[in-house]
Structure 1
Amino acid sequence: MRIQKKAPDSMDVVAAELRRGNIAVIPTDTIYGFSGLIGKTAEAIARIKGRSEDKPFIALIAEPADIYRYTEIKIPEHILSLWPAPLTLIVPLKGKGQGTQAFRCPADDWLRSVVAAAGDAVYSTSVNRSGMPPLTDIDAICCEFEDSVSLIVDAGNLEGLPSTLVDLSSGTPRVLRQGSVVID
């Protein structure tokens, strides 16, 4: 099913699909992403992309403070205050030996409302087959993945820059990828 992002009920429709455990293609503040609830849909998203399940996906959160539901580290205020933005932070998960997770609080009110209504963080990974460039043309996305997902949200063609990626897991911030948000 394809719906328009600007449709009055689009947030409710998308959130309901995500709560059902389905995968949707959703526009983000950067590019389109395959999305599903964290902890429940990684295997299905990896299968659609043809990607190893070992490579984790970014998780979107609705509010900056939501990151503390998943990590116990204190994030430097000069970094946390940049959210919402196309800035991804890698943090250690709560509990000893739980590994790390990348989180982003996107700079798109509609998307943050969808994540809040879904009730948990939402995975987001570029819409493409593994090893191929991300698709930014909505018609190409529909042609390639319409039968693989339950919903595609149409916001036109997107040509955003990738998010800036900062690793906070060792205690000292390390910029792994400089994107549209500049971190010194």
Structure 2
Amino acid sequence: MNVSTTASTPVWRTSLMLALVTLLGFGLLYSLAGAGLGRVLFPHQATGSLLERDGQVIGSSLVAQPFADDRYFQSRPSAAKYDVMTLAGSNQARTNPDLRSRIDEARTAVATREGVAPDAVPGDLVTQSGGGIDPHLSPAAIQIQVARVARVRGLPVGEVERLVAAHTEAPQFGLLGAPRINVLALNLALDAQAH
């Protein structure tokens, strides 16, 4: 069978046009529409859920930060050293002796810092999250730190507890997850109260 080049040119041209239209439509226009809708419908989330103090961005409510100063509530430990570019958990199994040793050391350090028995330390203060940068702690992990933060800041414990209660987030849709507190947002509220 003899196929002429003139008969295949329209097929080639049609294929190229379809590829270009598809690339433009799905690669560019769909992406721009999604980003535009995100900025209109969810402006805070579309820009990274950034938190500001005095007009300056100091972090994201989606990313944990380390707090070394005793005036602040401490975050959950991070295998990624709080770096979003190396986002990762430790990938150590529960049976790993290194993991058990690290948790025991962290539990002793937290118990000493907070003035409680080691068995009173909640697990999320001594274990890393799967992603390595979880910004939330359980109410129990925050509550164990209230006395220290209040003492160092010279605030009544009840005042710090009211801030904690105001920053406690309920489970999503009332049933997904557990109550949690964003550590960065809580620490910012403490600083704002001091000003």
Structure 3
Amino acid sequence: MIFEFDGKRPKIGAGVFIAPTAVVIGDVEIGDGASIWYGAVLRGDEGKITIGRGSNVQDNSVIHTTHEKPTVVRENVTIGHGALLEGCTIEDGAVVGMGSIVLHGAIIGECAMTAAGSVVTPGTAIPPRSLAAGSPAVVKKELSGAALTSVEESYLAYHELTDHYLNQKLDDPSAAIDHK
């Protein structure tokens, strides 16, 4: 569902998949080829949310802002299932692990990754090509080799899935229910 709020309507790029149970509200801009999955909520009612080209926001994630800080998800980023982002910046190619929380003013560097369940506290900067984990999240190691390649290519699976969904005819499943 897409809603205007305070005169601001979400701007949706070409080839974007937004699941029917996702909610996109207000000052939100979604770049070409991005995907917003089931149960995700992007609430641009207090400030702007930008989702970059090719990025994916997976099921049940919540993205909002503060009055002072927008939320910026750059290109080819993966936001894992159940993540919470508030007033932060996620740089190109980064992966926010499932259930991670990234708070206001935090920056996740290019091709960096937060492990599942991590809490990135306000104002924390996770350097490019590093793995951060814990609560609060701290850098555990620099990513290289196969681990770095896995992060760099993480978005590709959802890019392919987005294309597949866009080619489906997603009917209202309630129409098939026998209402006797």
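Throughout, read-outs are computed from the coordinates displayed, never taken from laboratory work. Here the structure is a predicted model, which is why all the values come from computation and not from measurement. Cβ atoms are built from the backbone, for glycine too; each structure is taken alone.
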Open item on the list: Please compute relative contact order in percent (Cα under 8 Å, 6 or more apart) for structures 1, 2, 3 and give me the label with the greatest value.
Closed with: 1
Open item on the list: Matching task: 0.65 is the computed value of FRET efficiency 1/(1 + (r/R0)^6) of positions 30 and 94 (r between Cβ atoms, R0 = 30 Å, to 0.05). Pick the structure from 1, 2, 3.
Closed with: 1
TODO: Using the calculated result 16.3, 60 for Rg and Dmax of the Cα atoms in Å, pick out the matching structure from 1, 2, 3.
DONE: 3
TODO: Taking -6000 as the value of helix-only ellipticity at 222 nm (-39500 (n - 2.57) for each DSSP H run of 4 or more, over all residues; to 500) derived from one of the structures shown (1, 2, 3), identify that structure.
DONE: 1
Task: Origin of the derived value 3.3 (distance in nm of label points 7 Å out along Cα→Cβ at positions 70 and 134; candidates 1, 2, 3) - done: 3
